[in-house]
Structure I
Amino acid sequence: MTEERKQSKEIKAIFKAIEKYCAKYDHQVVFHASFMAFEGKECDVIDDFMIAYGPKEVLQTDIKDMLKEIKKEKDDFISW
């Protein structure tokens with residue numbers, strides 16, 4: 001069984017911003033994201049949140065395209 005963690009106020013703020021974004025465009029949006037914060041030598045996850053929104057087919061295409069772009073990156077750390 002996984003340990004339940006409370007979401008940080010920052011994650012809650014991100015979620016509220018996403019809700020506003022969806023409302024602004026009458027929910028005609030697509031997005032996917034994963035937010036994680038780590039600590040310590042073992043990189044323990046201390047805060048995390050995953051979200052996907054939109055038609056499944058569009059999300060699958062978008063994720064495939066993102067993976068292609070990640071493979072093209074020469075550096076180990078990506079910041080677009």
Structure II
Amino acid sequence: MCRFCGEGDAWIKTVRTLSGDVVRCCDPCYGSLRKVLTIVPGPVVLWGRCLSCGEWKNPRDLVDVSHGAAAKGVAPGGTCTMCG
């Protein structure tokens with residue numbers, strides 16, 4: 001969940017604030033706060049693999065995303081919008 005609005009999904013950005021706090025931030029809030037936020041590596045995988053074409057995509061682009069379906073059970077997998 002986004003620290004600023006409470007919305008978002010499992011794949012939102014992890015950011016550092018000017019005060020040094022590391023929090024999660026959705027796209028709309030990042031758009032309005034980007035001048036005071038820095039994107040940093042987060043605790044979750046941000047890429048999933050299309051099990052049809054094999055390309056790595058943002059999990060939001062996978063129609064039927066399933067956690068642990070790709071990359072030896074670690075990364076999310078599903079069918080990308082191009083293949084679906």
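None of the figures in this text is laboratory data; all of them are computed from the coordinates on show. No experiment lies behind these values; they were computed from the predicted model shown. Cβ atoms are built from the backbone, for glycine too; each structure is taken alone.
For distance in nm of label points 7 Å out along Cα→Cβ at positions 32 and 48, which of the structures I, II scores highest?
On the way: I: 1.6; II: 2.8.
That would be structure II.
Between structures I, II, the greatest calculated value of relative contact order in percent (Cα under 8 Å, 6 or more apart) is seen in I.
28, 13, 10 is what came out when semi-axes √(5λ) of the Cα gyration tensor in Å was calculated for one structure; which of I, II is it? This value belongs to structure II.
-2000 is what came out when helix-only ellipticity at 222 nm (-39500 (n - 2.57) for each DSSP H run of 4 or more, over all residues; to 500) was calculated for one structure; which of I, II is it? Here the read-out was taken from II.
A value of 2.2 was computed for distance in nm of label points 7 Å out along Cα→Cβ at positions 8 and 56; which of I, II is the source structure? Provide the component values of the computation, followed by the final result.
Values: I: 3.3; II: 2.2.
Comparing all candidates, it corresponds to II.
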